[in-house]
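Right after this note come the structures.
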Structure I
Amino acid sequence: MKYERVRNFINGSFKEVSSQRTLPIISPSDGSILAEMPCSTAADVNDAVQAAKAAFPGWSKTPIKERVQVFFRYKYLLEQHLQELSALVSEENGKTMTEAIAEVDKCIELTEFATSLPQLITGEVLEVSAGVECRTSHIPLGVVASIVPFNFPAMVPNWTIPNAIALGNCMIMKPSDKVPLSLAVLARLLKEAGLPDGVLNIVNGDSEVVDAICDHPDIEAVSFVGSTKVAKIVYQRATQHLKRCLALGGAKNHLLVLPDAKPGMTAQNVAASMSGCAGQRCMAASAMIGVGQIDHIVDLVCEEVKKIVPGQNLGAVISKESKERIEKYITEAEAQGARILVDGRGVKVSGKENGTYVGPTVIDYVTADMAVAKEEIFGPVISIMRTNTVDEALRIENANPYGNAASVFTQNGGMARYIAERANAGMIGVNVGVPVPREPFSFGGWNESKFGVGDITGKSSIEFWTKLKKSTTKWNPEEGVNWMS
């Protein structure tokens, strides 16, 4: 194996896991086994929690202006180690090196936002009556936890680590059991940046670790990113134990394409959105709804998609099981009468025959009742549905149970606003295929794409990772007492 056995990171040191149960870490790019990961137990989670509890008093009492100095140094280290970390992300996740570099660049942006937090949580103060002052302040919660997915091994951990920790919390992080290697590098960089021992702890494993995090009485809040099925389970289990929980689930993002859309720009955006990161992102375009005559744009989409070559500018999907599931969706749609315009099934990459690749796939004449139109595929597949009116297209978009993102392609500003106001999604794009907000704007969908209140990044995350203290002060008894004091 290329890398040493995966270890937990507890109280500032990498520690062996006592469990004998292990999982292989397999590179999707070529099928090679990169490392072996032991599956932690509830006892390992408890060890991490105790380390975080011990670190919390000192860390939370450190002024935030001092806490964020760690993240200034961490940002610098991310920049210095960009190539090394990107190569590891690409290796364990299967995405292209270009995509991995973009992921680490986003980590840097997220960290940069965290360094601005002292200016964003100054609180409010107001003299509400003669000599009576009311003040608010943001107080850290204590020990918190974050459960992250396989599709962004570095970026999604950095959705939570910089903000939650800079705000004074101590964290337990559970990476995906498919991609634990990148997070270990992040832990080393944070320690080098001066993060005190115990403030960040990593516990590797599978569902047993997730259950232990949800159940542990000393964990105050849990964030989760993954499938909607698991997000519901985590949200219900964590809140049953009276924790705060913000659980982000899956998506079925719709691109509404109108006949007046700029053909070249639209085709490039659709192709990039559906195939970026092999379609394994919750902001990927999964369904395109054409309104009226859009054959000329569909033709251009196919031309753009044919430029996307597995093993070159298209990475692998995460596992053999994922490849089989994605190809099953395509085959089922074809059997139901949809037309396969570009077929990505059965792809083999020369020299990487054991890699798990699915070629970019365009499916036309999909109907709203087909599984490819309704379910999250999580692969480089775009399903095209056709409608005669914008309202018909909106009915399809609004009927989908998810609510992460929706985009419209048009040159008509009034129509763009009409659709943006009526699309049932938390993130909207106009002539943008992947409408991810940039910092300080927050990331978060609606409906079955998110369970809990608030968003996971940006300014909105402050409310999730802190509790608000309100203080009222009076020092002048000579003013007497009135209804405001």
Structure II
Amino acid sequence: MNAILGTPEFLLTLAATLLLLWDAISNPTPRLLGRISFAILVGLFVYVIELDPKMNKTLWSGIYLWDAEAKFFKLFFILTSILVVWSIRLLESKIEVAKSEFYIITLFATAGMMLLSSVQDLVFLFVALELVTVSFYVLVAYHRSQTASLEAGVKYLIMGAVSSAFLVMGSAYLLGVTGSTHFDAINLALRSSEMKPEILFGLALVLVALFFKVSVVPFHVWAPDVYQGAPLPVTAFLAVGSKAAGFVLLLRLLTGPFAGEEVAGYWIPALAFLAIASMILGNFAAIPQRNLKRMLAYSGIGHAGFLLAGIVSNFFQGQAAVLIYLCTYLISAMTVFIAMSAYGKNSDSDHISNYAGLSRKSPWIAVPMALGLISLAGIPPCIGFIGKFTIFIAVWQSEHYVIFAAGVISAVAGLYYYLGVVRTMYWSNPTDMEPIEISFQTKIVLGLLSSSILILGFWSYPLFSIVNKIFLF
């Protein structure tokens, strides 16, 4: 019981519940709740760092696993949430109603993502995933007076319900075939039984549910509209946190109960095809987009393709490449989104032309945003180059040459639309020359993120060291 009480998810859920009760009873100011939420996440980040990653401990009858990979992703989700909460604080004036609840729901979503990094059972996976999904149902449609936000919320609700249905059907099917929903029991049944087609069918249903969550082709149709209609901090949370949550589940499933050669030969070709389709369609569909959030949605589909390419590659090197890529994507994408949030206080449009001449009006926003976009494009010496390079190395060494070629073509296409936004900020004339002021604290945050993009791009040893330790335990 003491071990359960000490889990980071329990502590975060307890803190979020207490904040919700406090808000209902005393009605504190949203700014105060935002600062408290930020402090809670920072404190939890330090607490998780201090936890021993070598425990390999299971809780709750073996459905919750604590290991080095779980610790990595818990820190990843907490850091993402810290940056999202900062983005919310920047745009607090644009949140129409229930500003305090916006912070609290973000904490609940974070707790669900952290649980997903430790799941070892399909029922537990469903419960944790629904905690995340229901939180996003509310967050996406938060601006309920705006048609675009309501439309995004309805589309996300429908697609979320469809993916949940696939997950429930797949889990029920695997339970009926193997007699258990626990990952170890499914793996044992897979190795010892002759029911491989039935188990593969159940796996296919579960994978379809997860493909919706990470928005890979052809399960991507919801992403552009939802990204465009959702509040900007929610778009950032979906683009980084939700996508990473889907990939941690794919890693847990495909390197756990379904990692054996007797079944990997079936899912690897399927994922390879989806990786190629996602890289090509995502990057080429982003080129004509004029809305920046919509463009980032399509580029996110392309990034999901790169991550799938890592999963189908050589087991250890491919998995390590996925973790490195997620780290580079976190830093690069959140730099862009926080810069957009800082600019969004003074603008109501996400059209790329609205960023014309931004470098003259606010270099403090334009420089970090340009670095983030250049990093997402994978141009050295930014950290994004390291992420793409590790994926390409893993794909080449696993002899998936078609995926490699598709990745190269997609990366070149990405240069066009990412650098197009940079060109707009630096070489287009602004509609007005009114300077944009941002707080000293926001300058510090953007400065730290920009420095991380460059420093880790030049000297990526700390990043590789952290990832390598995961596979040494």
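Here, each number is a calculation from the coordinates, and none is a lab measurement. Only a predicted model underlies this, so the values are computations on that prediction, with no experimental measurement involved. Cβ atoms are built from the backbone, for glycine too; each structure is taken alone.
Numerical summary
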read-out: Origin of the derived value -25500 (helix-only ellipticity at 222 nm (-39500 (n - 2.57) for each DSSP H run of 4 or more, over all residues; to 500); candidates I, II); value: II
read-out: Among I, II, which structure scores highest (criterion: relative contact order in percent (Cα under 8 Å, 6 or more apart)); value: I
read-out: Entry that produces 4, 19, 28, 24, 15, 7, 2, 1, 0 once P(r) over Cα pairs in 10 Å bins from 0, in percent is calculated, selected from I, II; value: I
read-out: Parent structure of the calculated result 1.3, given that distance in nm of label points 7 Å out along Cα→Cβ at positions 252 and 404 is the read-out and I, II the choices; value: I
read-out: Top of I, II by mean count of other Cβ atoms within 10 Å over residues 60-67, largest first; value: II
read-out: For 19.2 (Kirkwood radius over Cα pairs in Å, for residues 52-275 alone, calculated) the corresponding structure among I, II; value: I
read-out: Test item: mean count of other Cβ atoms within 10 Å over residues 124-131 calculated as 12.5, pick one of I, II; value: I
read-out: Identity of the structure behind 0.65 (criterion: FRET efficiency 1/(1 + (r/R0)^6) of positions 84 and 140 (r between Cβ atoms, R0 = 35 Å, to 0.05), calculated), options I, II; value: I
